[in-house]
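Multiple structures are listed underneath, in structure tokens.
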Structure P
Amino acid sequence: MKSCLTFFLLFALPCTGTAQTCCSGGTPLISNLGIQSPGGKSFNIQLSYDYNFLNKLYDGSTLLNDDNRERLTQTLFLQLMYGINDQWSLNLLSSYVRQERTITSDIGINQEASNGIGDLIILAQYAPFKNLKRSLTIAAGPKLPTGKFDAHDQEFGITLSPDLQPGSGSLDAIIGLSYTEGHPFRTPGMSYQFNVAYRYTTPAERFDGDLEYRFGNELLINNGLSYTKTFSKFGLTPSAFISYRHTSQDRADDSTVAGTGGHWINLLPGISIEPAHRWSFFVSGEIPLYRHLNGTQLTTTYRLNIGLTLKIL
């Protein structure tokens, strides 16, 4: 039984034609993880919605002429940031996930979907320095397997593939840092920011313990500028970032899973509006610039993220 499951993951999932194709989708956890120091004795709440639409099929860096597959991941994120003092803070990110996959072929349309609470990230954050000119925040903590990872297809009752599950089932480690420099190029109101986050994954048992599956380790680097303009009653902050993301290949037992992992470069435009001192509204997007994937994969066409941030203290 175990060898059959491994064969299915290694060969049946990545193949082209009318079969299922592996995918770079899933819950974009660390892509929505904002590492920042909220300041001493403060409490911030952020609620956001992430819409990730995928219908571009790539083989390596080549876009294939195939529009028979679609994937949609919708995620609600709740992020809580509590400042213990000027240097130490806690950062918590939880999610609720809805995933859908549609494959069209000559014999009909195959649809699969799952939804549920996702995994939970808890980070301890340390800011060795923070002032009007420069700030640095270092973060580390676990990703807890709070999400469901054994969801079944409603029509046939079979267990859905790992990339369609709301949770990963694994206890992972996350480290990251965020560096901000104010007034670069001697421009008042402008800010430069560099963010990096790394997720080290561990294996989790699947299919009632018959298979051990491990998602690839993930690296995310964001680098960009923002500019704040203050008017009489509100603040306006447009921004533009370049994002680099790399994931290693997934593993099923002791073998790598074809059609997983790769490199992505994206443009992240955004804007934040602060109509009041204690809350702000933001919207951002993700525009693909370059991707080089391992094998054949369905990947993001575009992403949209909107949300609200409320400062309680």
Structure Q
Amino acid sequence: MLISIIIPVYNVSRYIERCLLSVMNQSYKNIECILVDDATPDDSMETAKEILNNYPEKNAVKIIHHTENKGLAAARNTGVKVSTGDYIFFLDSDDEIAPDCIETLVALTENQTVDFVIGEIKVTGNKRNSYPQLLLQEGNYSEPRFIFTSFLNRKWYEMAWNKLIKRNFFIEQNSWFEEGILHEDTLWSFQFALSAQTMAVTHLPTYYYHIQNNSITQKKSAGNIASFYIVLEKIIQLSCRENLFDSYKELPVYLEKQRVYFLKSLLRGNFDRQYIREQRDKINQLYEHSVWNKSKRNLEFLLKDFALRLMEMSV
């Protein structure tokens, strides 16, 4: 079975060696590594090429160049389009994978073909940030409703990386990343979880996630806020179109938590009070029309709203 590991590359000169060596040293050898140079302005690609010259597996590496910077989503989409593997695996270029990552994940596809396999992650860096744990039991799951509800209940993480995904399933379900926005993983994972029919889970650590304090997701810029609003708007539109509010009682709580994160991001950024008020009113209007009129709001989130308003007053 051939596995395609897709690595977008942009401004990661300090980390690309660590990332690429973790792929070159995999215990599973039937791998094609796809480096997508997203018009990186630094010497990341030069460093990568120097590393590859020392490895016999270098012929299994494809290097694709974007003539202009298109963003993470576009780079991942490019990688999928040129991949030829039975399964694909997304790896961010400032992270790394365990030496037996691919071997471990592939083993869960041998007895039963699944749409995707998910493994455990180890987080290093800024421990103040919490990330959802993998709370599902090990094993195979073939109930689409359970897969989606477990996602809504945050039983497995939304990031695209560290998931071994059947390539044919990705293509057939039109699981392309939305280009031109941030928080693309949130939108992608919601759609992906909704379409998945089967999955497998292992609690063996397969991915090492290194938090960079200066990363795009850590910075709360106006662009970050605007993108997150677009993502929530698209999720709500999809939910209304597919009548998901009638089918999944977990959905309003999931969306409430996303709204809380949106408001916290506003308060963490260096925004003036007027901008914060405008964005808060905007997200509230979206929820009033599409979420809150479909279910009674939980007291927990009413209290969180009160606490967030107090925080807003102190800005």
Structure R
Amino acid sequence: MPSTTRTDRTTDGLLLVDKPAGVTSHDMVSAARRAWGERRIGHAGTLDPFATGLLVLLLGRATRLLPHLPGEPKVYDATLRFGQETDTEDLHGTVTREAPLPDRAALLAALPALTGEVDQVPPAYSAKRVDGRRAYDLARAGATVALKPVRIRVDRWEILDVRLHASGQVAELDARITCGGGTYIRSLARDLARAVGSAAHLAALRRLRSGPFSVESACSLEALRDGQATLRPAVDALPGFPQQVLSDDEVRRIARGIDVPAAVDGAWAALINPGNGVLVALAERRLDRWQPRVVMREA
């Protein structure tokens, strides 16, 4: 299905962007708003300012699809730097603890305990809410932030590189981490180091994938600002969903919220306009009919 540039009329669609270090996720959303002249933009998960990589944005009516967007697993490349723990758990924080560098064998032996279902205490500098306030706001104000553990899922650690200190101990480790949503890679670095009697923080973080979406298909911030970004059709936000092409009469029925006969298998389906291939609705099966749940056009 053809994509669009910002000179085309539609602003309903999927936009994949590659966030550089030093800008916030909100900065990227603001750049997309300026580029497309579209106020309605939603995201499928932010990145810390120091991190780089994939942001999945939905524009216009496509923001209605956010609750149904496939977003797992997440895949990150991370650099863990040992010897110092920081208050933010990344390279821009204040050092709060120092400890000896770890042994490579000990680090590898500790990885299974941080794989699978794991209880993780989120970082104090996070968007978690404490008594109605963001944890990072409390931490910046000097308050002690005590967050409760959250159950997360870590599918895999792939060690990409290990850099040793002159002593033979590990100074930095590069890992590719596959995990579920809500996992803080900063806190994984913290907990891995603590498990072997060391300390660590993240020196770099890059998100490679979010569910079926890859940073390889993302545009740069420069391309976004220069009007060279590609807006993909809204249906591309629903890979893996069965598709059913509607008749003209069914398009009119779905736009009014009326169900239509189901002609493909599945619990959910993307219902497609027969003339232009545009997404009309995301529908849920009710017996042998599709009940529209997210309608992408007006009646």
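Read-outs: derived from the displayed coordinates by stated rules, not from any lab. The model shown is predicted, which means the values in this text are computed figures rather than measured ones. Cβ atoms are built from the backbone, for glycine too; each structure is taken alone.
Suppose mean count of other Cβ atoms within 10 Å over residues 113-120 works out to 18.9; of P, Q, R, which structure was it derived from? Traced to structure P. Could you figure out which one of P, Q, R the value -13500 for helix-only ellipticity at 222 nm (-39500 (n - 2.57) for each DSSP H run of 4 or more, over all residues; to 500) was computed from? The read-out comes from structure Q.
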